[in-house]
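Down below are the structures I want you to see.
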Structure 1
Amino acid sequence: MRILLVRHGEPNYELDCLTDWGHRQADVAAKRLMEEGIDEIFSSPQGRAFQTAEHFSKVSGIEKITKLDFIREIRYGHEDALYDESLNPWMGVKKMIAGGENMNVPDWREKELFTDNTATVDVDKIAVETDKWLKTLGYEREGLFYRKVSDDYADKTVAIFCHGGASTAFLARVLNLPFPYLCAFLFHIDHTAITRIYFESRNDSLFMPIVELASDASHLKRAAIERIKDHERKMDEATFLLKKKTLSEDEAETLKELMMQLDDYLSSEAWKRDHARDEAGHLPKDLKRGVLSEDGIYNLLESYKTEGIRIR
């Protein structure tokens, strides 16, 4: 059996849904996942994960998406003060590593970051529920390892669409690794990143699952190229309209909308990632890069603000 853990696309956390680019990422990921021979779809009940699963459901023709309540995203902070950044596991682990502290220890729950943190509660819940769920698929935990007790899923591949924290907790359980250690190891889980785990098909001995693929987001390069090209078109159109000086009401409204979209892109995490990819040489050499220039969009926005336009 193979299990694929797929993180959701770029989210709007407040509305618990995908952004426009998150939907595009999910579409690209869905096409990539068609290479995996997936038989069943499972998903966190949270909107951003479920919407990502829906993209694959549409592409694959697998209509049924089974919700797994236990794989919803972990919380952090105190019960009465959730999402206190001082108790963010990933940021906290990063600081601990900077201080030379070992993350690969069994008593990680006793560390100050985790002693009174809802993240610990949720991680432990996912551990328990993961084993219950695996048993329904025919894989039973014995001590630190697993044994196949049924052939029902032995030759199947299933996908779980979930979250960075939840998938980290899932992996910590099945691989017998401390959660903080995996937080450090999987610190940068890109949206729609794919992890593939193999569970033995034999039933004559105990085994530990094998990680065949970890946090693969190479398909996002395609999404990044599409995003850059889309914003290049917007920048070209905005530049053309701005040079006209005198616009119709419809053209002025179009220009305003283009400027808002370009401004949003320049201030987004997506632009930072695209710029970093370009700086690292991961984008095609012949790709137009006007929007990736740090001054490109900014200068255009300044011209829009200072030069003004006339409405005919």
Structure 2
Amino acid sequence: MQRQVTLRELANFVAVAEHASLTLGAEAVGITQPAVSASLRNLENTLGASLLVRRRGQGVSLTPEGALLLSEARSLLERASDLAAVMSDAVSLRAGRVLLGSLVSAAPIVMPAAVRSFVSKNPQVDVEIRTGSQDELLSWLRTGAIHAAVTYDIELDRDVRFSKILDAVPHLLLSASHPLAGQEEAGLENMTSDHFILLDLPLSREYFTSLFLAAGVPFRPARRHADLSLVRSLVGNDFGYSLVNLLPATDVAQDGSRLAYVRLRTSVPPLALGLIERVDGSHPRAIDAFLHHARSSLAVPGSSAVTQ
């Protein structure tokens, strides 16, 4: 493999060319004259061209090839300096970009308010939200496509760190006209005469199944939908009931029908909602700042979720 030119060699060359002297050029970059001479020889050997004419007692002058390189080297060094400045801003709070993932069912409920409050304090930081399934979030996290994600503590491996934010307590999702709508708590055994509408997402599906098993009630969904808005509207129009862990701030479905939430009586522990991040690697300050902010600001607006 052919040896590559280094930025250090270019910087040494520019210093010598601008001072027309090996000695003064060496002083400008803070190394010895023999070290500068060795650097220039390596540069010339790599490029296959003589760059300087060395005249004893009279300094150095540029060859035509050296004059061409001087212009290109200055431009390249300026771009490298700009890149360093950009990255310095990116890893500080002067600027930056936070790429955040979230479960598709949790994003509209918990993310906007947390992002808004963070950006209001750090307007120079851009926060991008990307929604997906658990498998997608973990894949994005491991490949560096996102910095962190909001999800449940389910099916996480050791290469991921989970920080719990709150307990996502299961609730019955009922129409406002349902006989149990005014109750504080009810169990699945109270719903055996009603049709169950399953929010058919990977994590939700397995967790809701466990609730039925614990209650000793057959798991027989009458309908299955992956769209939470559709499930809410179906329930609001008396097609049946559903189960949810995260409660929005409104009890009105997207089509205007009204809903009610009743805490589910169950022996199954609530899901833990929190932040996942890679165990290895370090974060820019903007990422650490957002993670710290999210731990204190993520909340479910319409529920009695237990925070910590």
Structure 3
Amino acid sequence: MALTLAITGGTGFVGGHAIASALSRGHRVRALARRPQAEKPGLTWIAGSLTDAPALTRLVEGADAILHIAGVTNAPNRAGFEEGNILGTAFLRRAAGSRPLVHVSSLSAREPRLSTYGWSKLMGEQVARGSAGPVAVVRPPGVYGPGDREYLELMKTAKSGFIPYPRNSRTSMIYGPDLAQCLIGLSEEITGPARSAGRIYEVDDGAGGYTPQQVAAAIGTAIGRPVRALEVGPALLHMAAATDSAYARLKRAQPRLTQDRAAYMCHPDWSADSASLLALGIWQPETSLPQGMAATAAAYRAAGLLG
């Protein structure tokens, strides 16, 4: 049955794939955007932000379910994370009323003491779970795929033959289009049987996690050259974060590697377990890490971004 889905974060990497997935499955989409966007059949853009109550009311009008993807992954201070991941969720929850809600969090919420980002994502989950209607929470790990900028930079670095990676770490991954299919599947499920309501789900590509060497090998195959993981310890990561932050201040820009992000990266185990999500029977990951990295590199090359 065709649904009307209200989506936040639709102009971002994951949100863009989610909109494409929803439309491909015959659903109608209402998506929030700060700036004008290209029109598509079945897609209605609603001008506004997460702290714009009238815009959120227009966004959810007539929606069968709400998919909340928008959030802040990098901010200069605690206030930035609070506004993007907690306050924005509170505004959306009020607008949602009793409508079903799928809230996209982060695996970092599992370890909130490690970073302000992780703490803010956990607080956002708690706000979302106070909604009047059924709520399911999804905690993705590292997400990559066509349209993602972080892995573009990593692949450019990998052309040197090395990529830096936290020492003795294990991390789960998921291909962006696969995550999108999962989120739309949950949005469909929560409007029907709603067995997912009240649950927090980890999600990954089914591998259960990768070592730095496995990630480096997949990237190397994708770009057509051998790549090794250059494993770095916490001290060096924090030093790199201090250097990047100082350089960003000179350029009046946001650093890519903050101390907060370095603290998150130093944690040795970011593996995910999708078993409870898979038990719902609504979704299966389709893309392995080598397949996903190859498709991502091909998309970068087609766009002229990766030589």
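Read the figures in this text as sums done on the coordinates, not as results from a lab. As the structure is a prediction and not an experimental result, all values here were calculated from the model. Cβ atoms are built from the backbone, for glycine too; each structure is taken alone.
Please compute Rg/Rh (Cα atoms, Kirkwood Rh), for residues 6-157 alone for structures 1, 2, 3 and give me the label with the greatest value.
By Rg/Rh (Cα atoms, Kirkwood Rh), for residues 6-157 alone, the leading structure of 1, 2, 3 is 2.
Given a value of 2.1 for distance in nm of label points 7 Å out along Cα→Cβ at positions 78 and 166, calculated from one of 1, 2, 3, which structure does it belong to?
3
With Cα Rg over 2.2 N^0.38 Å, for residues 142-253 alone computed per structure, which member of 1, 2, 3 shows the largest figure? Walk me through the numbers on the way to the answer.
Working: 1: 1.79; 2: 1.19; 3: 1.35.
Top value of Cα Rg over 2.2 N^0.38 Å, for residues 142-253 alone goes to structure 1.
The value 130 for volume of the Cα convex hull per residue in Å³ was derived from one model only; which of 1, 2, 3 is it?
3
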